[in-house]
Structure 1
Amino acid sequence: MPNGHSGVPYLSGPVLFAIMFATFAWLPFGHGCWFAWTRAGICLLFAAAIGWRLAYYVHMYSADEYGGAYTPPDVYRQASRRYWIAAPIYAVLTAAAGFGILWCSGLP
């Protein structure tokens, strides 16, 4: 919207994925069966998604406001380049942190 009164709130994506991660991580069922490992895999995907969205909000959010219409092209390209470089790094780091949380809570 041109008046700035819509859109997604800042850091809402990582918070949503963190809530989904916590929900799946502490489900009370699935210990010792195939679903337990499936649940761990789903949790790691959510943890990686946290890092992916965090990279967007850190590096690309302000440059992408209004579809990038008010950002100079060279600044937009630089922000996009930083985002694409940082996204896999953040995803791996948050997936490792998610694995640590699952490890401490007891993997199946």
Structure 2
Amino acid sequence: MKKTKTGERSISDWLDEMEAENRDVSHITLPEGLSYDEDPDETVFFEEIKPCGMLCAENHPFATVERFGHWYRCRGRDRDGDAVHTWKEPWWLFTKDRDLAVRTAKSHLESV
């Protein structure tokens, strides 16, 4: 069992436990500390739409796929109409299928 920085169980282990309890983990919310306590093993994909420059502190549309053990988390924010910035709520998906995670992330960017 992989441990995080504070010795807690890993995101991958936690998702396995939830799946073993027959819970739908595809859109599950991670426990508060767990999401900030572990760096991804790999960032598979990242793209951000930020035409206003790197110093802008507003929310921008983006999509990323990160691997935690044998789980992939794709997440992002969709564009809010034609606006440069977004106020839409973040979206996410957990899956063991790398291709599905990447396709999902890219499809959110294509729709902007």
Quick check: 0.70 is what I get for FRET efficiency 1/(1 + (r/R0)^6) of positions 56 and 96 (r between Cβ atoms, R0 = 41 Å, to 0.05), calculated from one of 1, 2. Which structure matches? 2
Can you tell which of 1, 2 yields 54, 29, 19 when Cα extents along the principal axes in Å is derived from it? 1
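Out of 1, 2, choose the structure whose coordinates give helix-only ellipticity at 222 nm (-39500 (n - 2.57) for each DSSP H run of 4 or more, over all residues; to 500) equal to -24000 when calculated. Intermediate results must be reported in sequence, preceding the final value.
Working: 1: -24000; 2: -7000.
Considering all the candidates, the number was obtained from 1.
Given structures 1, 2, which gives the highest value for relative contact order in percent (Cα under 8 Å, 6 or more apart)? If you can, show how the numbers build up before the last one.
On the way: 1: 33; 2: 21.
Looking at the calculated values, the largest one is 1.
None of the figures in this text is laboratory data; all of them are computed from the coordinates on show. What you see is a predicted model; the values in this text were computed from it and never measured. Cβ atoms are built from the backbone, for glycine too; each structure is taken alone.
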